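Okay, got some structures for you below.
Read-outs: derived from the displayed coordinates by stated rules, not from any lab. This is a predicted model, so every value here is computed, not measured. Cβ atoms are built from the backbone, for glycine too; each structure is taken alone.
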Structure 1
Amino acid sequence: MTPTTTRKAKASDLPQVLEMIHALAAFHGDTATLDLETLQKEAQQWVHIIVAEQGDTLVGYATMLPLAQLQFGARGYDIHHMFVREGLRGMGVGKALIARCVEHAQAQGCKYVMVGTTPDNVAAQAAYSACGFERRDGAAPRFLYRI
């Protein structure tokens, strides 16, 4: 088996990342509408993208968005997306992505990393727990204002 390495995504990675974003949306029963042009813009201005590769093949990705708890003067990141290609799950790819995300957050002086998953995704919940994340139940209601 080829070892998994992780790194910051390059512009040339974005078509493969886009394909994986669409696969993740499908996994959750959604239809992704993101196109390459928008992903390129977001990657430059808004999201931090980490990719996992084996040889020359991208096998997974994670995206991180900045967070803050201003009342504590604490910055953090939310792992907004994480995806590992089918057939490679349970083989350490997700763990490598999580480790790189935490490493990036530490390098930026962050105090925490958050991640969420659907209630029925017990495999993801177990993976995050195994990587040292603490489960937080009872979150307050959230509201959305569309602009």
Structure 2
Amino acid sequence: MSLSTKIMDEIKNAMKAKDTVALESLRSIKSELLLAQTASGSKEEISEEEEIKLIQRLIKTRKESARIFTEQNRLDLAEPELAQVAVIEKFLPAQLSEAEVEAVIAKIIAETGASGIASMGKVMGLATAQLGGTAEGKTISTIVKKLLT
């Protein structure tokens, strides 16, 4: 079942349950999917990898907004953003723990023979490709820096 089909089913469920937070979150995902699909100029579905990147971007945006609202003592605005993050995260693949990510990155470093911070770009590219949507880019970057220094 494609992501857009899952989203449509969840929108129907949210409407029936009168869950405004879920409905708003799901509609934003649907909107982004449609924009991504029409941006390519084709009627084809976007790839699963692109869908995951899109969802990660939506989550990152909301987390950043919530952080800013919290810094400004606007918890009334931060809480809905975090609630939307919880709804959107359901559509991401299971996230790996930091220990699991570190093990994968250590394996990549051993296979490539990378050493020093100069090899960070090469390791980051391989790690991001291999870990896909199972870890945040920031987490991957932090662990790569730690292991290469």
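Which of 1, 2 yields 15.6 for mean count of other Cβ atoms within 10 Å over residues 11-18, as computed? Mind showing how you got there, number by number?
Values: 1: 15.6; 2: 12.5.
The read-out comes from structure 1.
Taking mean count of other Cβ atoms within 10 Å over residues 19-26 as the criterion, the top structure among 1, 2 is 2, with the largest value. One of 1, 2 was used to compute mean count of other Cβ atoms within 10 Å over residues 59-66, and the answer was 22.1. Which one was it? Structure of origin is 1.
A value of 17.2 for Kirkwood radius over Cα pairs in Å, calculated from one of 1, 2, originates in structure 2.
When helix-only ellipticity at 222 nm (-39500 (n - 2.57) for each DSSP H run of 4 or more, over all residues; to 500) is computed for each of 1, 2, which one produces -25000? Intermediate results must be reported in sequence, preceding the final value.
On the way: 1: -10000; 2: -25000.
Label of the originating structure: 2.
When distance in nm of label points 7 Å out along Cα→Cβ at positions 99 and 115 is computed for each of 1, 2, the one that comes out at 2.9 is 2.
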